[in-house]
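Following are the structures in question.
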Structure I
């Protein structure tokens, strides 16, 4: 049975909205950093994933689902508790529970990860040592598979004009491609401000389909699904296979 892994973060002013609330992509940064740190503790850190054999690989996020019940505010201390579970041949699950220092629950998230060969950029099988890790805890959403089959609506209703971006050097991570949190920034930016004024993301689910590299041009598309829900896609500029598909739900927070 593995020991609990909890990291602490102090919410900085530059991570907040004008109202002093932590931005959703910054919360995803906390999750990503905690996942990386726990992987290091468990001996599955980049680039050596299996210390016994010296096998190398790069962790990439395949799916993510987040539910926010309360947003931390400026200067709050945030605790991120994470644990791996349910590894298979090609994928490994990792869940998160986010709370304030006094124990107030803030959010939960579930993620699914894959390993790629840094040279070929293709998925590789997980080492047996990864599958042997057992946190002995139930998934935070209460079911083994909390992910949806995300699709772009056909035909899309109330689709907004695409937002175009060129990938900058600052958006490239240790794996040599666009970091997953930048996709969240792109897709949230394309939501019409007038439709979510006074609202924050309460749920977010993203399926990562293909990587994006430095210098490439992409477009972020959003379609309203009604009731504060939106479908999202990021794809090559002018069309092509999706880099991500996503769905968000927005609501007012006290």
Structure II
């Protein structure tokens, strides 16, 4: 499996004049590496974060499919998989595909949907390319850090911050760092008061849009800017344009 863990793989500005909303970002070599790993004409599938948002899901799949065309890797088909499909139909579509996109959304909501359809088992042994986007990347971990983001989540003692995931990787990323860095949830600073204390005995990688992790054959590499949050400390780990192997 070629596993991309992204914050956002999209470049809106690069799509000007193409008649599509975005293209895949060239930042830190993402588009080039994706192009090298997806053959023209394969089938693509996109797995929803919100299984009942059918109209929105279909529009999203069309846009991401069009971006593959702009990449020079037109797909033979791009199919959205959501609540309209049974687990058996999803398993068949994934098995017949060469590229799988895991949508972004609310981490616990998507996690519950993924577990309900048995997506971890469906993707076990998958040999194509998987692209996680935001929450989709976060849910790829065996142990998912569901960083509080909605009102009430940080204050609720019953809210589960660590939940089982797809077990495709052990790398826990925190996406959109450039926009959420100063966020507060329930009056608490998202990073200083919530995430940094939650890092006791764990490692998180906070990344902005344009940075990503690529894992192949069990080896994971960070491309672009990141911060490492571990054991109650947060510090810069890589810079834009840099790549660094993530220790096993």
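FYI, it's all coordinate maths here, none of it is from the lab. Here the structure is a predicted model, which is why all the values come from computation and not from measurement. Cβ atoms are built from the backbone, for glycine too; each structure is taken alone.
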Worksheet, complete the sentence: The value 15.4 for Kirkwood radius over Cα pairs in Å, for residues 129-168 alone, derived from one of I, II, belongs to structure I
Item to complete: Name the one structure among I, II that Kirkwood radius over Cα pairs in Å, for residues 25-136 alone of 14.8 was derived from.
Response: I
Discussion item. Taking distance in nm of label points 7 Å out along Cα→Cβ at positions 161 and 177 as the criterion, which structure among I, II has the greatest value?
Written reply: I
Practice prompt. Figure out for me which of the structures I, II the number -4000 belongs to, where helix-only ellipticity at 222 nm (-39500 (n - 2.57) for each DSSP H run of 4 or more, over all residues; to 500) was derived from the coordinates.
Written response: I
Item to complete: For distance in nm of label points 7 Å out along Cα→Cβ at positions 33 and 201, the calculated result is 1.7, so let me know which of I, II that is.
Response: I
Worksheet item: Hey, mean projected area of the Cα convex hull in nm² derived from one of I, II reads 12.7; which structure?
Response: II
Discussion item. With mean count of other Cβ atoms within 10 Å over residues 193-200 coming out at 11.4, pick the structure among I, II it was computed from.
Written reply: I
